[in-house]
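Listed below are the structures to be examined.
Rule-based calculations on the coordinates, nothing more; no lab input. Just so you know, these numbers come straight off a predicted model, no measurement behind them. Cβ atoms are built from the backbone, for glycine too; each structure is taken alone.
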Structure 1
Amino acid sequence: MLSHAVYFTLRDPSAEATAKLVDSCKTHLSGHPGCLAFSVGTRAPQYDREVNDKEYHVAIDLIFDSHDSHDTYQKADRHTQFIAENAETWAKVRVCDTDLATFDRT
């Protein structure tokens, strides 16, 4: 399994711009074949410890059943449309792909 986590820093961090990106993530990035779990949300500002990354506004995490499913997702029309429609709004994007030894839905 593979965790595909992406952290978006927006050029415009307003509530409206943040909500628009979250909605676009839900529309374009959820429900892909081989995706076992999809989540999207905003940084939780109440967690303000030194170790917390505060440089992003929206995050997604997708769990894929295989590397092949992830690779297919990367080329999917809805994924490429998401990038085309939103890339200009991003100041920075960080991607963390992680091979998972364990995945528990509890």
Structure 2
Amino acid sequence: MAFTADFENVEPQRAAIDALDGPAVLEFGTGWCGHCRAAQPLIAAAFQDYPQVRHLKVEDGKGRPLGRSFRVKLWPTLIFLRNGEEVARLVRPRDETVIREALAALTR
């Protein structure tokens, strides 16, 4: 599973995220967020060479426990996970290169 275009309204449980096997990127944001929309082409392009990385796109906001459990404050926030554990984080990425570098490190 590679890049996911739409934010999921129903967030997964934290236990499910912690139990993920292999590399994954958890993206927090919303469809109406200008920063999130601006980052989408960069994220999509970076994911082209990493189809083996699971991309979970979760709508975040007030009262959403998953984002709070990861202490998300700004959107978009990309959390890079290996076997359910955070290994890197990017907040409001503005450069495809930094996303690619984080994906490369995640898949080593």
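For the read-out distance in nm of label points 7 Å out along Cα→Cβ at positions 57 and 89, a value of 2.2 was computed from one structure; give its label from 1, 2. Computed on structure 2. Out of 1, 2, which structure matches 12.4, 35 when Rg and Dmax of the Cα atoms in Å is calculated? Value 12.4, 35 for Rg and Dmax of the Cα atoms in Å corresponds to 2 out of 1, 2. Of structures 1, 2, the largest value of relative contact order in percent (Cα under 8 Å, 6 or more apart) belongs to 1.
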